[in-house]
1. Any idea which of 1, 2 comes out highest on mean projected area of the Cα convex hull in nm², for residues 314-385 alone?
2. Name the one structure among 1, 2 that distance in nm of label points 7 Å out along Cα→Cβ at positions 138 and 202 of 2.4 was derived from.
3. Looking at structures 1, 2, which one was Rg and Dmax of the Cα atoms in Å, for residues 74-113 alone calculated from, given that it came out as 11.3, 30?
4. Kindly point out which one of 1, 2 the value 18.1 was derived from, the read-out being mean count of other Cβ atoms within 10 Å over residues 98-105.
5. Quick check: 69, 54, 39 is what I get for Cα extents along the principal axes in Å, calculated from one of 1, 2. Which structure matches?
6. Can you tell which of 1, 2 yields -10500 when helix-only ellipticity at 222 nm (-39500 (n - 2.57) for each DSSP H run of 4 or more, over all residues; to 500) is derived from it?
7. Who wins on mean projected area of the Cα convex hull in nm², for residues 130-209 alone among 1, 2, i.e. which is largest?
Structure 1
Amino acid sequence: MKRKGWTIATSVVLMAGLLTGCGTSSSATNGSPTSGSQHVTLKFIGWDPASVYQPAIDAYEKKNPNVTVEYTPLVENDSNATLKKLDLMYASGQDFDMFTLNSTTTFSQRVSNGMIEPLDTYLAKEGVKYQDEYNAEQMTFNGKRYSLPGKAGPWMIILNKTQLDAANLPVPKSWTWDDFQTYAKKLTQGSGASKQYGTFFYTWKDYFLLAKYSSPTNQGIMADDGATPDVNNPLLKKSLELRYQMENVDKTATPYQDVVTQKIPYRDAYFQGKASMLPTGPWMIQEAGGTDKIPATFVTAFAPWPTNNKGDEQYSFGGADSLVISSKSKNKEESYKFLRFLSTEGIVLTKQLSAWKKADVNQEVDQIIASTKSPDKIDKASLINVLNVTKLPQPPIVPSYESDIETAFIADAEKYMLGQTDINTTLGNMKVNLQKVVDANKK
């Protein structure tokens, strides 16, 4: 079964720019030997364990014996710490060729600083039109393309199937935020320290944008133009009120104060059975099958991101990691060829969801499930449904100061969740404080 319904735009959450063209496979995608006989060593940096990329690297090196790819996770499973070290390496002139980025914020910061090599010339030379090859758009900058898509996927809702069955609730194939609230009420059990909540919302900005992520446009704090705070959008008010209602009125979601003061990890809340549902990203698919640190003790089912109204198309937030070349790389042509392979045939070998249009989603899901500690703890049918029905919008423009926008936004959202301001005061403060960040960054 080929991919149908879902298109992917980067994370956590989305990439900016319009879809541009794409084309036929070349030496970069089919792994045929590179030209020339001089041996080249490519240094590739990320945060995923080396075991993730090694199968793709081995396959590429076998077909290109004059190329060696050395992959290094600077801080394993910690993208933020990795990127801090990467920035220091770049600033000090240390040698590396390629790296990965996990969000539009991390991308926009580094492309605006001249850290990333544009790829338009390489794509044109290969005769490739991007949209013919990939489902996931990637952020562009000043009209130029700087990245290819790595591992990909939409945000979704994961559900504790045992608790779902106990409440006599079916796995949703399509539903609204009203339905989500109803499920949370029926799943909430007990009281005190042993209370089982219907759901859990974390401290990231994503959990203050729930209803916005159901929209085909303007999913972020800023409007899609990247220049205007989207505070007047009624879906922002709905998102904030939805979370407040569930935490403070319905008491079906872990209170924000507890999440912050007790520093509750979202993985613990879900896998320890303290929250029956968790809105989350595609990285949790594999973790649902258990890890060394957190074994899977129940079956996880998957539901699409809820819609704002019954009958709406099922949109979600999500995307693909960015595969990029350092602007200081001395092996840019060979780096491009490897990344083209990695973003197509190679990513399939890493047992992750890809953005490659020619990939078979059934095969990808089977490989992911088979690679887990407890494959029987993943409900494949519901996962396939999510991947087939979910759509993602065209990515927005993201300013280089997006991290400052997020900080200001969360500061005001927190005050509302803690009952320090009402919703209208909160939105008024956001409008002022976000505009201050915009004005401070005008050139």
Structure 2
Amino acid sequence: MRLSDTIVAISTPPGRGGLGVVRLSGADATSIVARLLGAQPDWQPWRSFLATLTDADERSIDHVVVAYFRKPLSYTAEDVIEISCHGSPIVLQYCVERCCALGARPAEPGEFTLRAYLNGRIDLPRAEAVRDLIESTTLYQARIAAQQIEGSVSKRIQPLKTQLLELIALLEAGIDFAEDDIDVAPDEEILRRLNPVLAGLQKLVSTFSYGRLVHNGFTMAIVGRPNVGKSSLFNRLLEQDRAIVTDIPGTTRDTVSEVASLGGVPVKFLDTAGIREGSDLVETLGIERSYQAMADADLTLVVLDASSPLTEDDEKLLEKARSLGRHLVVHNKIDLAPNGTPELPVSALTGAGIEALRQAIRDAVGLSSESAQESGFITSLRHEQLLKESIEALRKAGQAVAFHIPHEMLLLDLYAALQPIDAITGATTADDILNRIFSTFCIGK
């Protein structure tokens, strides 16, 4: 990958549409597009103009709109040109091929954003947030990614990094000028500076449990014996008739799944086969899949029939759910129940109690945590792992202070704490980390 090349790619999704955009970036972008259009445009930055895309024999192919973004204020901090064609895959591909014939080369995945990073337009957390914004499936995910593009994570990390650098500088100065009778920082001063950095990183890492839910969503299995209303509850939570509902026990023979948004977080709902003893072969296979869904899910919703007493099958299912971990017990058919107020009463038929159930689900998986009220929580597993490495190094540094270890050795721990932070902010990131990050981008971004 030569960063001095001018690159070109189709930046709109594959397929046919009203419009399609071909994007170029690099020093030769204007000259390539001028030859492509067979004219010498009056290049005015942040302006667009109409032009005609022609073939090699100057026959008209398409009427296009060309926009010019001059460096260094463009997305990549290089000259960027976007050609808006009609959304025919043939026309878009021809435009790219002509640009390549005139001196451009096809862009690698994520190369436009990689150039934005390398040219100082954005840092690594913001670059990764661009990918998250493109891949977002809910409006809330998009809003969080947009906050990160604006620097919400960087703004929380940078002050901590600055404090750590100040501590390193203090100790380095004490070592360098020890012969000049300059006092070396006492242990109390080192800890006074070290502890806020450690506490800040620990608080940031604690936000990942919520950030992971926002980024990845979660899976919830709805289980119960036959005819307790699992499929009806499944449809009610989805707000659509996705699963077949009848009065015949055992209607659902296989796992039915659908993804919906709960509080802005994508949730994969699983409607499973009713669990009971003495079923036929086909139903037995469905029940086995129900148990597997319980084991794989982040949360299990055990549905009981509020209008009838607990059965032996109910008791076995509750015991199984407890052994697997996080679960909720919901009592359906409350509209048919005798007097009584069981925990989490709902009616899939009337909708009673559904909002309380939604809130209970949010509470159970942690969507109501304090992190939900914060900006700048981390959503990347890579960030969490690096911050944990930094925290461990800072803890070792604190132990070194307690044992009065020489400052030359203490600095090794502080530099070890700084390296993972640099890997997040991008100050000293190795090429293989960059390649791993940007290779997950789509072509043209």
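Values in this text are rule-based calculations from the coordinates and carry no lab data. The structure presented is a predicted model; accordingly, all values stated were derived computationally and were not measured. Cβ atoms are built from the backbone, for glycine too; each structure is taken alone.
1. The maximum falls on structure 2.
2. Traced to structure 1.
3. 2
4. On the way: 1: 25.5; 2: 18.1.
Attributed to the structure labelled 2.
5. The structure behind it is 1.
6. It traces back to 1.
7. Values: 1: 8.7; 2: 6.9.
Largest one: structure 1.
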